[in-house]
Structure 1
Amino acid sequence: PVTSSLDHLSPTLHVEAPLCATSFTLTGDRFLREWGCEQTYISPTFQPHSILAHTQAIQSTRYNDNEISGPQNGTTLGGSAPCTVKFIADVTDAAVFHEWQFSHHRDFEDIIFRAAGTELTLTFTEHVSIYVRLYCANDDASCEYFGETYEIFTGTSSLKCPNAFSPLNMDGVNDVWKVSYSSIIDFECHIFNRHGTKIVSLTDPSQGWDGKHGGKYVPAGAYFYTIRALGADGKRYELSGDINIVEYR
């Protein structure tokens, strides 16, 4: 409820357009109140036509210590693909039409995708730079609203492999072999000993090898890896090399 005190009553009273079904109560005046015969008028319920919305975009967070995942290009959303963003809108009663609009341009001169509703969750698996906003309107489109513009940027892919680690170290530093990566959406890695025996297979770039095979630590020495991977930007990786396990206690 909103209350306003008026010094005097003009022939026409202007109030801000309400955002929900509202009735107006006019009570006065102060002289009649003192005399015990105050007057009150209650208007019929006014159905709103003005609209307002509040939006937010929430990105799911991954905590992979070997992923370069932060937003890039000066944006606050995106970073390493795949990234999932949930768009949420709270709209007032008269906003009967609402959609999320997507464009390659900040001024939305071309809208490449529309999605109806007040909530939308999308996972971006490609290298993109895209703008998103909410559009809503009342039933006859006499009142329109455009929400805040969000920019999502997923960077180019990268994949680097270390060539040594030292499992079973007491300090816990460099004791797991992991790749360093960004925007890798498909990943397959196999590690072999010098006899060609497969030691371990990894299917996600966030996974690592702790130096064990069959539940026991393998001997120090040289091991070999092969990797096939696909980046969000379409880049394909076929890597191979050696992994040296440094002597450990």
Structure 2
Amino acid sequence: MHSSHPPHLHALIPCAGSGSRAGAGGPKQYERLAGRPMVAHTVEAFRALADRFATIALVVAPDDREISAALPAFPKSDGERLLQVGGATRAASVRNGLAALRQQGAKASDWVLVHDAARCLVTPTQIEALIAACEHDAVGGLLAQRLADTLKTATGDGRVHGTLARADKWLAQTPQMFRLGLLLDALERAGDAVTDEASAIEAIGLAPLLVPGSAQNFKVTYPEDFALAEAVLRARERSK
């Protein structure tokens, strides 16, 4: 890891999902968008801030055979790590990745930014905004977006059960930034049920900071999301 002012910052990108909801033939993170695998766009956003990070790490499944074709130049520097410790759930992949970083010398007091490989539209500006908001915070926090739509609850047969007030509702995004040791401990306590890092931090009684993100920083999850992500990436290319 190259030198930096302590505590170090690490980026951890879980990339071990199967992509079952996307309807793709394989893991969605390797599907091509704007001519490149989705994960390549994700990594590029963090590489643009390489001087800020001691480590940029990808967590893939132990039997992953596609990452070398998707990212033939990863790792390309001493600060990049390919961690083949992915688990059966997202929480397990993150937990295993954090443990691997600790084994490789990362300190418990270091900050780690966990970001979904499938949020390929995140920008360096958004990442920088999260770091600026959280690096002096006692807990850490996450990018998130205020809920704009009316929120309904449903009955078991698909009818409206009720309407929830939206004034205090946010959509959680990533990256999510916490102290490495604190997050690892929280995930070990929470188990595999949590779907994001903030939930694990909340479960130990802490309140993460909500940092306004962008509607474009959505997670490519369903088949229709691919066309929207492609359009955004193409528009960005044209504006350069």
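For FRET efficiency 1/(1 + (r/R0)^6) of positions 95 and 223 (r between Cβ atoms, R0 = 30 Å, to 0.05), the calculated result is 0.50, so let me know which of 1, 2 that is.
Derived from 2, not from the others.
Given 3.8 as the derived value for distance in nm of label points 7 Å out along Cα→Cβ at positions 135 and 191, which of the supplied structures 1, 2 does it correspond to? Walk me through the intermediate numbers first.
Values: 1: 5.2; 2: 3.8.
This figure was derived from 2.
Can you rank 1, 2 by distance in nm of label points 7 Å out along Cα→Cβ at positions 15 and 55 and just name the one with the largest value?
Biggest value here belongs to 1.
Between 1, 2, which one scores greatest on FRET efficiency 1/(1 + (r/R0)^6) of positions 127 and 167 (r between Cβ atoms, R0 = 35 Å, to 0.05)?
Once FRET efficiency 1/(1 + (r/R0)^6) of positions 127 and 167 (r between Cβ atoms, R0 = 35 Å, to 0.05) is worked out for each structure, 2 has the highest.
Thinking of 1, 2, which structure, once helix-only ellipticity at 222 nm (-39500 (n - 2.57) for each DSSP H run of 4 or more, over all residues; to 500) is computed, gives back -500?
Details: 1: -500; 2: -9000.
Considering all the candidates, the number was obtained from 1.
Determine which structure produced the value 3.3 for distance in nm of label points 7 Å out along Cα→Cβ at positions 119 and 207, calculated from the coordinates; the candidates are 1, 2. Don't skip to the answer; put the middle values down first.
Details: 1: 3.3; 2: 2.2.
Matching structure: 1.
Can you tell which of 1, 2 yields 23 when relative contact order in percent (Cα under 8 Å, 6 or more apart) is derived from it?
Only one of 1, 2 returns 23 for relative contact order in percent (Cα under 8 Å, 6 or more apart), namely 2.
Work out mean projected area of the Cα convex hull in nm² for each of structures 1, 2, then name the structure with the largest result.
Top value of mean projected area of the Cα convex hull in nm² goes to structure 1.
Rule-based calculations on the coordinates, nothing more; no lab input. From a predicted model like this one, the values you see are computed outputs, not experimental measurements. Cβ atoms are built from the backbone, for glycine too; each structure is taken alone.
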